[in-house]
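Below you'll find a set of structures to go through.
Every read-out reported here was derived from the displayed coordinates using simple, explicitly stated rules and does not represent laboratory data. Fair warning: this is a prediction, and the values are worked out from it, not measured in the lab.
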Structure I
Amino acid sequence: MNLASIIEPHPADAGALVTHGSTITYGELRERTGAVRGALAAMGLEPGDRVALVAANNRFFVEAYLGALGAGLVVVPLNPLSPTRELAREIDTVGARVVLTGPTAGRAVSRLDRADVPTVDHVVAANPADIEGALPFADLVAHDPAPLVDRGAGDLAVSMFTSGTAGSPRAAMLTHGNLRANLDQVQAVDAIARRPDDVTLCVLPLFHIFGLNVVLNPALLVGATVVLAERFDPTTTAEAVRLHGVTALTGPPTMWAALAHTPDLPADTFASVRLAVSGAAALPVQVAEQVHARFGLHVYEGYGLTETSPVVAYSVGTGAPFGSIGRPLPGVEMRLVDADGDDVLVGDAGEIWVRGPNVFAGYWNDEAATESVLDDEGWLRTGDLAVVDDDGYLFVVDRAKDLIIVSGFNVYPAEVEEVLVEHPAVADAAVIGVDHPHTGEAVKAFVVPEPGVEVEEDEIIAFVGERLARYKCPTAVQVVEEIPKGLGGKILRRTLS
C-alpha cells in the first residue's frame, strides 16, 4: 500500500485542485507527482528518509507531499510562518535529508545555517533565487516519472509536530495504515463521508493534521475537488463558497465565530454547504447557535488529535445537541477513565482513552514520551476530560493537560517558558492560556525580572516572536515578584490569571 495511491483511480479530466484561479485535474496531478517521485529517487533518497515540507496551502504543497509520499519518504510538514530557529530545530529533530519550500516560505528557510541542519543534503524551492544553492522545484516536476513505492501499513508516512499530551512539541509518527484507517473510518459513516461531487474549501493549514487528513486526503480519496486558500479571511471565504459552490466546509471555532460576526453576508451565503464541521478546539454553543440563526447552517462538532490521525468522535447525523462531540467513530474504541484507571460512571468526568488502527506509532526518537501516553494494550491517554450522558453523547469538559489552544493550534507552556527565560532580563517565567474573543485562547506570560533590571513588555513579545511561531507568542506580559510553585517545583498555573 501507499497512501499517495488515493489519487490514482479518478478520471483524468476531473478537477482535483483549485488554486489561484486555476484548476489542476487528477490527470495532471498524477503526472506531476510521478515526476516528483522520480526526481527524489534520483537524488539518492531512499524509503524511510525524511523530507521537510515548508509550504502554505497551494499546489506546491500537494504535489510535493504526494510526490514524496509516493516515493516512500516520510513527509514532515512544517509551518511556513515559523521563525528560522524553530524550523532548524524541527528539521534537525527528524534528520530531514531534503527541505522542500513553497513560494511564500523561502525567507525563513533562506536563513538556515547548514551547521544547524547537518542532515540536509538539498533544498528545493519554488522560487530558487530566494535561497542560495536551492534546486528549482520546476526541475522536479519535469523529471521522468517513477512508479509508486509499495509500503506496509506500519511504515511511516507523515511525522507532524504536536504539543502532544505530555510536554513540548514532538514529532508524532503517523503510518500509512494510521492515516488510511482514519479515512476509512470516516467514510464508513454516511453522514460525514465525502462524495466525488463534493467541493471542499481548505482554509485549514495543510501542515496541521486537521487540514491534511480531514480536508485534503478525504477529498482526494473519493475524487472530489479541493479549493485551496492560503489564509483565512471571512469575506473572501464566503465569496469562495458562493463562487465554487462549496459543499464541505471545515474549520476551527474561530473561523465560525468570525463568519457569524462578519457584516453584510447574505443569509444564503452557505446554501451550497451540505457538511459544516468544527474541530481542533471546543466550539462554543453560542457560536453554533449564531451561525444557525443567521445562515440556517448547522455546524457539527467533532473531536480528535494529531496522535489519532486525527478523528475520534463525530456528531453529524447522531442527533447530538450543540456542545456535544457526538459518538466515537466506527472502529475506534474509547474509554473514560478516572485517576485509578477505572471506567467512570455515566455523568462523571473521565480522561478520554482511545484505541484503534488510527492511533499513532509514537513520538520520533522519544521512547519516554511515547510510553507516557501509550500503554501496553495500545490505549492512548489523550489528557482530555469528557463525560457521557444517558443518551450516549460525549461532552468534552476540560483538559487534564496545560495545553493552550490558539485558533485551533496547540501551544505548550513549557516551550514558551523555555524561550522566555533565555531573555537576559528574565529570571523566571510562567505561561497560561486566557480567553480571547478572536482566537479562543491567547498566551499570557508572567515574568520575574533579574535583580535591578526592568522588563519591557514589547521587547519580551518581540524576543519570543523571533524564536517561535506567531501564535505561540504572548499577547500580554505581566511582571511578578515570583512564580508560584508547588513542593515539587511544578508551576501552579491555576493561581495565575
Structure II
Amino acid sequence: MRIQIPFLGPDYANRSSNVNAQKTVNLYPRMQKPGARNAIALFGTPGLRRLGVAGTGPWRSNLVEFGGELYGVSGSALYKINVNLSPTFVGNLSTAGGRCELVAGRNYLLVVDGTSGYTYDGTTYAEITDPDFTQTSSGDPASPTHCTYIGGYFVVNKGGSDEFAISAIEDPTDWDTLDFATAEAAPDNVLALVATYNSLYLVGTSTTQVFYQSGNPSFPLDPYPQGTMEVGIQAPHSLAKSSAGLFWLATTSEGDIAVVRVSGFQSQIISEDIAWDLQQMSVTDDATGFVYRLEGRVIYQISFPTEGRTFEYVVDDGTWVERSTYGHDRYIAAGHGYISNTHLMVNYESGDYYALDFDVFADNGSPVQRVRRSQHQHSGNHNAVICHELIVEFEAGVGLPTGQGEDPQAMLRYSDDGGHTWSSELWRSIGKIGQYQRRARWTRLGRFRNRIWELTVSDPVKVVVIDAYANVTVCNS
C-alpha cells in the first residue's frame, strides 16, 4: 500500500518530542496554488554572497536608508553603503560594543548606542553635546538606547527612566530640557520606542503606552485615552517595525515570554510553535530582531546571541522556521538593508556584509545545512507498519558540474521512540546534472508503530522538496 508521508511543514517542537518533534531549518514551507504538484513544498532559503567589508566589525545595528544610501554601525564606527554596494567610513562612536539604533529624518540621521547620540546630515558627523540630551529631568545621566522619528521630531528614551524626549523640529542636534514627557500609565521604565504613522509606542518592562500627534503647542505628543496594553518587552532590541505591524519578544506582569505582533492597540502572541524552544533558553533579554520582505512575504527574524539560535516568522504564512549558518549555530546576520534591488545582510562577528541570493547555495562559502524532521507517522490504529520503500521527490537534476554537489546527496535517518534515539545515516543521490527524473529512494526500512523521519541536505545545490511517500504493509496487530 502506498501512503503519503506527513513530511512537509513548519518548525514545531512540543515539550514532549513523543507528541511533536517537527523541525525545519533553512527551508521555507510554502502553500501552493490549486493545480500545483502538491499542496505544500519546501524551498531552500537563499545563500549569502559576500560583497565587501566595512571596518573591523562586528556589525551592531540594522541598516537604515538615508539620502539614498544605507547606514549602519560596524565596530566603533558608522559606515554608509552606496548604490554601488561599496562602504565608506563616516565617523567614530565612543563605544565598540552593544547594540545601536538608527533613525532617519528629512535632513539628519540619528544614532544612539546606549551611551551617547550622534548625528549626520550628509556632510557633517558629530556627537551630540547638548546637555539637555544627556540627562533626565532629575538631572541624572540619561543613556538613550532607542530612537525614532515622528512628525518632524526625533525621539529618544531616557535610559533607566520612564521619560522620553523630543528634539527641535528636524534638528537632532538641538534638545530642550522641557521637551520631555513620561509614560506614566504604569510604573515601568521605557526600554524601547518606535513610531508608526501618527503613533508613538513606548514599550516598558510590562506595559506599552501609545501616544499620538496632538498638535499641542506645549508638547506635540499626548497619550491615547485607551492606549495602554498589558504587554512589555523582554529584549529591547528585538523590536522591529514593518508594514505588517510591530514585532518583539514580549513579557507581561504575569511572567512568561512570547513573540508578539502588535497592530493598533491589539497584541497577538505568534510564537506558540516555538514556545518550548523559548522556555528552554536561559538568556533571552539580548535577543535582536529585524524585518525584511522576500518573495512578497514579510519575515521577522529574531536571534538569541547567548543561546546561539535564530528563528524566522513568515508573517503571510503564519509559519516559523529555524535559521543557522554552519559552524555558528545561529544565523550569521545581525541586520538587514535593501538597496539597488539587493537585500543586504551584515555579519554579527565581523565587518563583512553580503547579498541574499537564491542562486547561491552557501553562506559565504560555508555549507547551508537544510533539515526537515517530519510529523509522527503511524497507522492510525497504531498497528505495526512495515516500510518497504520511502521515496522523497526533490527538484532533481540540480547537481553542479564539478566538486562538492556534483552528485548531491540527501541523508535520511529515523526514530521509532519519539526522537530520543536515531537510526544510522542513509545517503541517496538527488540527481546529477540532467537527471531530472531522479527520485531519492530508500528500501527495507524496517518495522515500526510510530516513526519520525529526518532529512538533511548540505550540498551547495538548489533544494526543493516536493513530496514524500512510502510503500508499506500495515500489520494486524
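When semi-axes √(5λ) of the Cα gyration tensor in Å is computed for each of I, II, which one produces 33, 29, 23?
It was calculated from structure I.
Relative contact order in percent (Cα under 8 Å, 6 or more apart) computed as 12: which structure among I, II? Derived from the structure labelled I. With helix-only ellipticity at 222 nm (-39500 (n - 2.57) for each DSSP H run of 4 or more, over all residues; to 500) derived from the coordinates and found to be 0, which of I, II does the value describe? Of the options listed, only II reproduces it.
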